[in-house]
Structure I
Amino acid sequence: MDVEKRADRRINVACKISFIMDDKKKVVNGHTENISVGGVMVILGEEISSSAAIDLELFLWDKNQPLKCRGQVAWVNEITPKETQPRLFNTGIKFIEMTEADRKEVADFVNTIFSSGR
């Protein structure tokens with residue numbers, strides 16, 4: 001039996017997300033697969049280095065403005081065979097610098113979605 005190791009409640013929900021890699025040369029747009037107060041998981045069409053630092057913009061459904069924070073790639077798992085094109089990667093991103101107000105916004109969002117059973 002798998003044991004859940006996460007400390008935070010995680011919900012499967014698609015939210016628009018944009019981030020800029022530390023080298024500032026590439027902007028990546030996508031959507032979350034799941035989210036918690038501690039971070040997000042996204043599916044990307046390229047492999048990003050584990051531990052890479054990124055600047056995030058997270059667009060929650062019920063907000064007009066994105067939440068902005070700093071994140072760090074925690075893990076990357078390829079989800080397609082190497083010969084498959086396009087290649088896809090599950091990518092876990094941990095929030096490492098976020099205001100308490102934004103952290104509360106994420107927590108409220110997660111709890112609202114969880115409570116509604118969506």
Structure II
Amino acid sequence: MDNFVSSHLHDRRFVALANDHGVSGAGTVFHYQVEGSVITGTYRGGAIATGTLVGKVTAKDTIKLLYQCITHEGELLAGWSEGVVQGVEGGLTRLDFTWGWLSGAEGGGESSYIEITAP
């Protein structure tokens with residue numbers, strides 16, 4: 001079940017394509033690790049001073065995540081997301097999420113991320 005996600009997510013970095021209602025933006029880099037069906041990661045940049053995430057593979061190409069961060073303005077935020085992992089032209093990976101806040105903010109939305117090749 002998790003081979004597809006692992007091959008498209010493990011040790012790869014992503015930036016936002018679209019995240020209209022979120023805090024992360026084009027300057028925020030997400031770095032994922034996958035072991036079996038367990039996903040971990042870190043993110044920083046843009047408005048985010050530092051953040052971590054943990055999650056799991058839920059189907060061949062879908063994942064669930066919990067994330068938390070602190071912004072450069074001192075906001076402590078936490079949320080959830082459910083996403084689809086897909087390969088796109090050029091061998092890169094795209095992530096599309098539905099997400100919501102659990103603490104520090106209200107609401108949610110949809111967001112998309114694209115893999116970057118440089119660390």
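Kindly point out which one of I, II the value 1.06 was derived from, the read-out being Cα Rg over 2.2 N^0.38 Å. Derived from I, not from the others.
Of the structures labelled I, II, one was used to calculate distance in nm of label points 7 Å out along Cα→Cβ at positions 40 and 56, giving 1.7. Name it. Computing distance in nm of label points 7 Å out along Cα→Cβ at positions 40 and 56 on every structure in I, II gives 1.7 only for II.
Computing FRET efficiency 1/(1 + (r/R0)^6) of positions 48 and 88 (r between Cβ atoms, R0 = 25 Å, to 0.05) across structures I, II gives 1.00 for structure I. Could you tell me which structure in I, II was used to calculate helix-only ellipticity at 222 nm (-39500 (n - 2.57) for each DSSP H run of 4 or more, over all residues; to 500) as -1500? Answer by label: II. Across the set I, II, distance in nm of label points 7 Å out along Cα→Cβ at positions 16 and 64 reaches its highest value in structure II.
Quick note: the coordinates plus some simple rules give every number you see, no bench work behind them. None of the values given here were measured: they were computed from a predicted structure. Cβ atoms are built from the backbone, for glycine too; each structure is taken alone.
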